[in-house]
Structure I
Amino acid sequence: MYNITQTDTFEKRSIKFFKKHRDLVPKFKKVIEKLIDDPFDNSLKTHKLKGNLSEFHACSLTYQYRIVLTIEIKDEEIILVNIGTHDEVY
């Protein structure tokens, strides 16, 4: 099991994001539950990013929206970094 934490940036962005997309709150909770159990669950489509974001991973909230995160395997910690559309977070 992994511990979930979030950056201050994620907290601010998620507040704005969920004001616009209240319907995605239940989906987000399910994604978080899956991340806690297994951050590489196939349904999350977790993948390593490239280029300037190569230190991060991303997973799918929906087809259109992504969550950018870091995964610390040795500390079993997941840090949420950003949330938004594909173009907004990459």
Structure II
Amino acid sequence: MSWITPTAQCWAPAWAIGTAPHTSQVVAQGKSPAAHKAFAHAAKSLAATGLDLILDADLLARAKAEWREKTKDKPYQCPIPSHIGPKL
């Protein structure tokens, strides 16, 4: 998706240092109040970034130009072969 349209990511501390990702320990820690605060902080940061882009046309234009520059020599290629489609 990020090769077709710009996206954003925000990393926030939602589990203890040293916990292996994609484990039941991460799931358990993700239910904690501290993790919920991290999720809310990340969401607010992404929302504020979106608002900045909406309110500042020059910032949006610079972001688009940067995205075009970074992707210009690497066109998107779908990893799914063209002969494969949905089963109906």
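For structures I, II, calculate distance in nm of label points 7 Å out along Cα→Cβ at positions 17 and 57 and state which one comes out highest. List each step's numbers first, then the result.
Values: I: 1.6; II: 4.6.
By distance in nm of label points 7 Å out along Cα→Cβ at positions 17 and 57, the leading structure of I, II is II.
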When semi-axes √(5λ) of the Cα gyration tensor in Å is computed for each of I, II, which one produces 30, 25, 12? II
Calculated from one of I, II, helix-only ellipticity at 222 nm (-39500 (n - 2.57) for each DSSP H run of 4 or more, over all residues; to 500) reads -16500, and the structure in question is II
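Where a number appears in this text, it was derived from the coordinates with a stated rule and is not lab data. Predicted model only: the values in this text are computed from it and were never measured. Cβ atoms are built from the backbone, for glycine too; each structure is taken alone.
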